[in-house]
1. Ranked on mean count of other Cβ atoms within 10 Å over residues 64-71, which label among I, II comes first with the largest value?
2. Can you spot which of I, II the value -8000 was calculated from, given it is helix-only ellipticity at 222 nm (-39500 (n - 2.57) for each DSSP H run of 4 or more, over all residues; to 500)?
3. Of the structures labelled I, II, which one yields 2.4 when distance in nm of label points 7 Å out along Cα→Cβ at positions 16 and 232 is computed from its coordinates?
Structure I
Amino acid sequence: MPVRVSVIGASGYGGAEAVRLLATHPQVHLAHVTADTQANQPLASLYPNLRGFVDLITEALDPAAIGGDSHLVIVSLPSGKAMEIVPELLERGTRVIDVAADFRLKDPAQYPEWYRFAHTAPQYLAEAAYGLPELHRDAIRGARLVANPGCYPAAALIALAPLVRAGAVRREGIVIDAKSGVSGAGRGGRSGGFAFADTNEDVRAYGVPGLDAPGHNHTAEIEQELSDQAGGRVRVTFVPHLIPMTRGLLVTAYAPLARPLTTPDAMALYREAYAGEPFVRVLPGQVLPQTKATAGSNFCDVAVRIDPRAEVAVAIAALDNLGKGAAGQAVQNMNLMLGFPEDAGLRVPALYP
């Protein structure tokens with residue numbers, strides 16, 4: 001019997017992508033889709049790609065009703081909103097995956113620093129499982145609350161975790177250069193300078209640390225998870241860039257070596273770390289990750305090279321910011337939480353060209 005899954009925030013890009021994946025999932029029945037600002041409309045009128053697959057009408061948010069009528073709820077709202085409704089959902093007995101940042105950081109004191117709001121439900125932070133299966137699969141399986149990773153951290157962590165865990169690179173001096181398509185700004189991003197005319201023929205950095213700003217808020221999440229892998233404090237410099245494409249994300253990370261290492265030895269670390277992982281592809285030979293090879297999929301492609309002259313490891317990862325970086329990752333986590341095959345509804349190749 002299919003399980004009842006609802007999506008809160010289905011009018012945004014992340015929520016709509018979750019609906020798209022769930023619409024053909026063999027073991028899921030879509031119960032509710034909410035869109036407070038665009039309620040009482042066929043979701044397919046907002047996202048015409050869903051015509052013939054989803055006939056649901058968007059609803060106003062009612063956490064009590066949805067929590068009592070769903071086995072699992074995917075919450076895809078702007079950061080700072082989920083903490084207001086997740087307690088009600090959990091009290092109603094449903095399991096929750098939050099696609100935003102409200103439950104990713106374990107220390108509530110970090111939220112005012114990195115997100116400029118105080119956490120209103122800090123009692124749930126300790127129990128929330130960080131939703132990257134490659135690092136926390138067992139915790140995700142048993143969790144009632146999963147904090148989906150950010151798109152940049154998902155790629156950065158997959159790129160760096162094998163090196164950091166092995167002690168092959170230093171814990172300081174790591175530089176993460178990342179580039180993402182404009183869909184990462186969300187459907188409302190068009191009002192914030194992310195419309196076609198603003199982004200076409202343009203590349204820009206943002207969230208750069210300096211002056212009174214600590215940098216992009218995903219920095220805290222990356223450092224938290226890398227420190228956990230290293231068994232000690234890790235500090236990174238992280239700078240994202242917006243590039244003129246719809247979806248896709250590429251991370252290139254530069255990590256100073258802590259000991260001598262060759263490219264073949266480094267690649268062996270990655271093959272061992274990700275052996276059997278259904279959605280991480282360690283690329284062979286001279287092949288390097290590219291965004292188009294993962295577009296529309298839940299795959300993350302990764303490779304590593306060692307620069308012996310500079311004594312630096314260069315780790316590269318590519319994924320779809322709406323796939324493995326958001327909704328695809330959420331469905332992968334849902335599969336783990338509900339005991340489904342981990343790749344159910346997700347085992348499809350990327351779109352190309």
Structure II
Amino acid sequence: MQTRACPASDLALPILGVGCFSFGGGAYWGEQSQRDVDAVVATALDLGVNFFDTAETYNDGASESALGEALRGRRDAALVCTKIQPDHCYREEVRRHCEASLARLKTDRIDVYMIHWPLNPSSLRHYTTDERRLGRPPLIEEALHELDELRREGKVRHLGVSNFGVAQLAEAVATGVPLVLNELPYNLLSRGIEPDLLPACQRHGVGVLGYTPLAQGLLAGKFAGFDELPPMRTRTRHFRGDRPGSRHGGPGFEADTFSALENLRRAAGQAGLPLGDLALAWTIAHPAITCTLVGARNLAQLKANVRAANIVLAPELRAELSRLTDTLLEKLGTGVDYHQSPADSRSW
């Protein structure tokens with residue numbers, strides 16, 4: 001598996017990583033067999049896909065536990081990334097939550113430890129109803145300096161952030177704490193990071209982890225229409241704001257999203273590739289994306305992801321795929337937060 005170096009760091013990542021959101025099972029993705037998790041992790045390591053991304057909030061810690069179990073005996077072959085939720089980023093709480101993640105992961109160090117979302121009331125509201133916390137979110141300086149103490153102690157090897165916008169990334173970098181990665185949504189239907197945020201990451205010497213490259217199944221070609229999608233996957237600004245669970249409150253861009261998907265399906269047919277393979281290969285081809293994270297619930301999904309990661313798209317085809325989704329990019333704008341309205345975005 002090809003690797004790419006994180007700028008200003010000795011860390012190199014495979015171009016394809018395993019997103020572990022489904023590990024451990026839970027309300028969002030449903031039941032997940034530990035046997036399948038074990039098989040996915042073992043085979044991924046054998047294929048050189050050795051980067052695994054989880055978070056303390058994924059399935060209430062069960063994702064970390066499942067990954068830790070699957071890595072028994074092979075921990076040294078893996079790179080593990082996990083994330084601390086924003087309402088746990090107070091100086092006096094960071095260490096406790098880091099150690100809890102270490103225990104669930106059954107390891108003595110975390111390779112990349114990230115702040116999951118920016119530190120502001122709009123972000124914290126999804127994790128807590130405590131008005132004291134909402135009224136006084138953690139400060140980025142106190143959070144990163146406490147995280148840096150853990151790095152100096154060896155409990156954490158590298159630090160990063162997730163879903164930080166241009167201004168928030170600049171503020172984090174200004175603390176002087178070394179950051180290696182910013183984890184951001186990126187796919188053919190969600191290209192908002194291209195105009196401003198990707199260049200900002202490059203200026204600051206911060207690598208990029210791209211997540212949801214298949215738009216949670218929308219680009220996998222498995223669904224004939226939007227109404228077939230599980231409600232949890234129709235909450236972004238691509239869809240109407242009156243769909244169940246949506247919180248952006250806007251009209252959405254369903255006609256533009258559907259049109260883009262139809263054009264992409266035709267392009268995939270002309271290229272002789274499954275839509276999911278084409279979409280994943282397009283994302284991985286961007287040189288500013290250090291590693292692209294894709295979920296894999298079983299061996300078949302993992303092998304499909306690896307197959308797509310080895311597809312080399314002609315520059316003309318990649319440019320054409322981008323052109324087919326330019327209108328959607330223009331309408332959705334450059335925001336990182338696809339779940340909330342631009343006026344109430346957690347990222348800026």
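Quick note: the coordinates plus some simple rules give every number you see, no bench work behind them. Since we're looking at a predicted model, the values are computed, not measured. Cβ atoms are built from the backbone, for glycine too; each structure is taken alone.
1. On the way: I: 18.0; II: 23.4.
Structure II comes out on top.
2. Numbers: I: -8000; II: -11500.
This value belongs to structure I.
3. Working: I: 4.8; II: 2.4.
The correct label is II.
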